[in-house]
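Listed next: structures, encoded as structure tokens.
We did not get these values from a lab; they are worked out from the coordinates using the rules stated. Predicted model only: the values in this text are computed from it and were never measured. Cβ atoms are built from the backbone, for glycine too; each structure is taken alone.
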Structure 1
């Protein structure tokens, strides 16, 4: 499909990265295939995750088509951009159409980006994940690639002021080894393994992260189990929580 909108958006994002002097550490980009379909399944901790998850596919010269909530497409500014980049709208009340659209794109050789947690994790841990990414990968017979992001929550996340002028923030992007679910594999088993791998990648990103909070007032971006003041998973759980 023709891409007239996506390349300039990528160029603008890279310029913003340079202006902010983000210290991006991308590991495992070789796991993103240079040809053919794949599902990228990433954790969700900030409103910048679409950009950074897509950045992981740049070394492979691929453009990621994200599944995103329908409300974004209704926005008068974001909507035309999302459609121009051929992202896929998701109606959370009736998701079959978006599933079929993503499946068709995978079979045409596109990379589909998915945030299986569905909403931003306010605990900054990997929440319970949905099984759609595993089912899509199996049905389209494409790799399912776990990912983890760490750091962008410091710039813009749910319930916190935007800090988009903050410079020199470290951002970790970890891409794991592909999984290859088959049509006969049980979706719940594949999903459980995907969750385990995403969690392991996030744990590694957190352990290797070079920055520490400047003091108690800055500990909000660390999860509770690492001594931060982010709400524990059981406290952050809210069935009505949406991005």
Structure 2
């Protein structure tokens, strides 16, 4: 299920680490809607098969702050399970027009609507990356490296997917995925003050159709997809 959220800020600045603010808004919405569902989604270790991508009108960037030329924000969400998606929709409807703290700013949801999902008809799909793909390689207990979508990054990504999706897809199905960068670029994102290499652009993925559908609906990432990373749109 895909949902579009339209927000209004009280001032035109947001920090580079803005994704934390949306997570706070989502959690607030569910705490007000249904505490049991909140616990189901946000308990430690809970699987989070959803992702999102924020969009805003950027004017300039200075000292880790984005200056916007409009106070409007749009967020696209994709939730793999339709029932959970319905709960998200109702939770957001419940807080329309309510002001919520957003760093040194205030945000309010003005509109929520369901948008149509696209259909995958083959085992090869060209995707546009709507929110950066994060590929984390854990080097030890204290240190990680974040790859872009080069040959090594693809190898690490597939290993991470094998580990995180072991209850949904067998190892051979994930190993058989072919991920082909078409037009990609490196970006650096900040999340909880950690700077991470990430990838944006266009990619082609060939593999099992059900796995492609899952990645489209839940995000292409083994971690942090529910924090606004790895959201995909189908180009062809």
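Work out the source of 20, 36, 30, 14, 0 here, i.e. which of 1, 2 gives that when P(r) over Cα pairs in 10 Å bins from 0, in percent, for residues 55-102 alone is computed. Answer by label: 2. Assuming 4.2 is distance in nm of label points 7 Å out along Cα→Cβ at positions 31 and 119 as calculated from a single structure, say which of 1, 2 it is. So the calculation was done on 2. Assuming 49, 39, 35 is Cα extents along the principal axes in Å as calculated from a single structure, say which of 1, 2 it is. It traces back to 1.
Structures 1, 2 were shown, and helix-only ellipticity at 222 nm (-39500 (n - 2.57) for each DSSP H run of 4 or more, over all residues; to 500) at -8000 was computed from 2. Once distance in nm of label points 7 Å out along Cα→Cβ at positions 191 and 223 is evaluated on every structure in 1, 2, the highest one turns out to be 1.
Computing mean count of other Cβ atoms within 10 Å over residues 135-142 for each of 1, 2, which one ends up highest?
1
Out of 1, 2, which structure matches 33, 23, 12 when semi-axes √(5λ) of the Cα gyration tensor in Å, for residues 79-158 alone is calculated?
On the way: 1: 23, 16, 13; 2: 33, 23, 12.
This figure was derived from 2.
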